[in-house]
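**Q** Below: a set of structures, written as C-alpha cells.
All of the numbers you see were taken from the coordinates with simple rules; none came from a lab. Keep in mind that this is a model prediction, so the values were computed, not measured. Cβ atoms are built from the backbone, for glycine too; each structure is taken alone.
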Structure I
C-alpha cells in the first residue's frame, strides 16, 4: 500500500540552547572531576530524558541543599537560585558549582543593581517558576513585585512611580511580554529596564521559527517537557499565529498517542520544533516513527543561525 505523503518542516534553530548545553556539561564534568555521586538541586534543566541520562552516570537530584551530604558537591540548576540557597551551601562548607545560565545571571545582576540604587523592581514572569523564585531571591522580600498578566500591569500599585525598574523571566512569550511592557511604560514613563531585552536569544529564535512555520504549516509539534516554560510558550505562539493544531510532546508515549490519531490528509504540512531544554534524540525518534507510516518529505526551515557558546566555571575547565 502506498504511503501517504507529508511535508515535515524542521525548525532551525531548535532544541538545546547554549545555557542548557553548558548546564549538562557542568554535571558531566563534575562527575569526572569529583567522582559519583554529585548532587543537583532541582532538575538541572526541565527535561526528564536529560535528567534520567545524568542520573544514570551518577547525578542525584534533590529538592534542597540540606538533602545532600556535606562532603559531596552540590550543583545549582540552569534556572538560578536565591541567595539564601547559595548561603546555605556556604554555611555547610560544601563545594558548590553554579550551572545558572549566564543570561539568567545577567537578570540577577540587573535586579541587584536596581535594588542597590533604591529602585523597586517589577518582574514580568510566572509565579512559582524556579527561575522567578531565584530572581526574586536576589534581593530582600518586598523589593520586587511579580507581574504575570496585562491585568496585573494595569492594576499594580507602586509607592514611587519615578523610581521603578523592570526585569523579565528569560523564557516568556515575546508578544505577551511586549504587551505587558507597553502597559507599564505608558503607566510609568520613567521606568528603567535593561538596555537589551531579557528574553533570551534562544527563546526568541525558537519563537520566530514557529511564527515563520505557522504561515506554511497546518500542524505544529513541539518536543519539550510540560514544565518547560519555553516549550509551552512555543505551542501558545503557534496557536496565536493561526495554526489549526499545535501540541506539546514530552515523551515517546505522547508521541505514539499523536501518531495513532494523526490524519495526514487533514494536516499534510507539519512543523516540528523542540524547546531549548529538549534533546535532539526525541526529534530524531519522531522523524523515524513518522517515516515508518508516511512518505516524509523533510524540509529544513532555518530562520537564523546560532553560534552562542558559554564557558564552563573555572574549576571545571
Structure II
C-alpha cells in the first residue's frame, strides 16, 4: 500500500527546483506486500539484482492484520507483520536491495523506465514490476481506526473465521457487500447488513442470495455513527436511521467494511491501461501490461480475489515474466 502523486518526472524536477540524481537498475519493484516480496525472491534467485522500494506502508495491508490462518505453511497461524518480515528477509537473503521510499512520479513512455522516488532521485529500470496494492475504503470515523484489527476488518474471507458463531455487521449494499455477508452467514450466528440507501445496489442474483439467507438481516437507510468496544475489541455499533433520525445500537463482535477498494495506480495511469475503478489491466494468463517491460501483480491488478496467497502467486508470475522478457531481448 502506498500514497502516490500524479506527476510526471519533469514536474517532479521542476518542483524540486533542481536536476535530480539518476540511478540505473535492471529490475525495479514497487511495493512490499506478498506480491512485491515474492517477485523479489524469484527475481533475485534468477540473478536479476532487483531493487525494491517498500512504499509508505512497508509490508502492505497484511501489517494491519493481527493473525493470518489461511496462508499455507503456517499451521498455527502467524501475525501479519511477522509474515511480511519473513518474506522481506527471504528476499534480502537472495540479494534483493530493499529500500524505504515512495514512488512519486513515473515516465513509462520509453526505456529505460524512469521512476521518481520521494521527489529526490530518479531510478531508471530496464523492467518494472508494479506491486503497489490497493487500499480498502473506510468510513473515516475515529472509532473505526481505533478498533482496526480488533474487530474492524475490510476482508471477510481473511478474518471471518475468527467470528464463528458470533454476530457481525457488514457495511455496504453492492455485490461485494452481499458476497461478504453470505460468506459470513456460513460462519456466524447472525449477520447485519448496514445499507445507507433504501435498496441494494447489487445484482438481482446477489440480492436473492442475501434475502434467501435466514441469518442475514438488512438494515436499510442506516448509517454508522460509532463503533463501540473495550480492550478486548468490538462489542457493538451505534447506527442512525436516516429516515426517522432514530439511534439504535446492535451488539456485534465483528464490523466488516465492504464499500470498495482503491488501487494504488494513479501515477501509472498516463501510461498503463486500467479499468474504470483503476485496477491495472494485464494480458490474460500473464502479468504483462500494455507497456512492454512493465508488469503488474497483486491487488493493484486483482479486483476479485485480493488474498495474500493469490498476490504471492502473481508476484512469482511477474518475476518469471520479467526474466523471460529480459532474456529474449538480451538486456
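**Q** Please state which of the structures I, II yields 27 when relative contact order in percent (Cα under 8 Å, 6 or more apart) is computed from it.
**A** Details: I: 27; II: 21.
This value belongs to structure I.
**Q** Can you tell which of I, II yields 1.2 when distance in nm of label points 7 Å out along Cα→Cβ at positions 214 and 238 is derived from it?
**A** Working: I: 1.2; II: 3.5.
Value 1.2 for distance in nm of label points 7 Å out along Cα→Cβ at positions 214 and 238 corresponds to I out of I, II.
**Q** If you don't mind, another one. Suppose helix-only ellipticity at 222 nm (-39500 (n - 2.57) for each DSSP H run of 4 or more, over all residues; to 500) works out to -7500; of I, II, which structure was it derived from?
**A** Values: I: -12500; II: -7500.
Comparing all candidates, it corresponds to II.
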